[in-house]
Structure I
């Protein structure tokens with residue numbers, strides 16, 4: 001394959017690629033603020049422009065059509081980025097996001113019973129073990145996938161049909177894994193410099 005497709009430019013040291021899988025993260029041209037999420041097609045257009053740029057730091061106008069990840073989306077993306085080298089933990093984080101999305105939005109009959117205490121206990125345990133917290137008045141946790149790739153009502157519809165707490169957990173795990181696979185196959189995330197770990201002084 002190396003004789004057919006030249007991959008060398010994609011992995012040059014000066015490239016903005018941070019991680020290629022399970023989610024693709026790239027460094028943006030802005031220092032702080034929100035990460036953005038765009039399709040692979042949009043990213044490819046911008047990266048083609050970037051390779052043509054003669055300056056070491058391409059102009060900020062090289063921004064693809066995108067969704068800004070603010071509010072709860074910001075924290076979800078930040079934590080996924082933090083765990084970018086550990087797919088198992090990334091999926092666990094996304095499962096936790098699904099649990100909280102369920103609490104905020106799902107018309108689940110299971111959560112109208114005493115089982116809701118067990119549900120909140122699981123959320124608390126997962127937050128503590130992953131050492132994450134969404135701050136502020138957050139209502140959105142699962143990232144905004146385009147309807148072309150995922151039915152926006154599929155998650156809530158599936159939850160409404162769960163007949164037991166086990167069913168509810170199983171549905172959330174199945175749907176969040178499916179969404180994670182869609183994110184992996186179809187999207188690229190551009191993160192601000194503030195997401196990156198700071199270099200020690202003198203380096």
Structure II
């Protein structure tokens with residue numbers, strides 16, 4: 001194996017394998033849970049054009065962290081099913097999206113394939129604009145932040161838990177065979193992966 005192949009293998013082994021995507025998703029989910037615990041009724045209210053909109057001061061960060069947790073979990077499935085998407089020392093263009101619904105539609109083994117799409121849409125809406133930036137790229141795509149509805153949070157917890165359980169099962173029972181001769185089987189013990197409990 002030449003130096004370039006070794007670097008490509010290291011990229012997959014250390015960073016781009018589905019277990020690494022799952023760990024990133026779990027970390028982001030933990031942070032979303034922590035932010036949700038910070039909800040204290042302190043409201044941000046904006047009145048424009050005679051219309052008032054309000055949300056809890058931490059809702060934007062919950063949408064952002066939860067959305068990225070979902071994105072990383074979905075990408076774990078995509079890398080699991082398409083190992084060549086992390087070959088050659090780079091990510092495939094197929095992984096370069098924040099559209100949760102488009103990414104999820106490409107996965108064969110994902111739980112809730114046709115259910116809870118509204119959860120993905122709810123979190124996807126903030127990833128490209130209002131949860132990350134004060135405005136979108138254009139006036140037409142710019143809108144106010146959403147308030148985190150209780151049913152959306154319950155749906156998020158259900159979806160992320162299902163994703164975590166399925167990924168744990170795939171990675172521990174079946175293992176993964178990636179590019180550049182990298183493969184792995186992971187064991188999960190104890191309180192690890194809060195995603196699994198939702």
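Derivation of every value follows stated rules applied to the coordinates shown; laboratory data play no part. Just so we're clear, the structure is a prediction, and the values are computed from it rather than from any experiment. Cβ atoms are built from the backbone, for glycine too; each structure is taken alone.
I, II: which one has mean count of other Cβ atoms within 10 Å over residues 119-126, as calculated, at 21.5? Answer for the origin of the read-out: II.
If you rank structures I, II by Kirkwood radius over Cα pairs in Å, which sits at the top with the largest value? Spell out each step's value before the answer.
Values: I: 18.5; II: 17.9.
Once Kirkwood radius over Cα pairs in Å is worked out for each structure, I has the highest.
In terms of relative contact order in percent (Cα under 8 Å, 6 or more apart), the structure with the greatest value among I, II is I.
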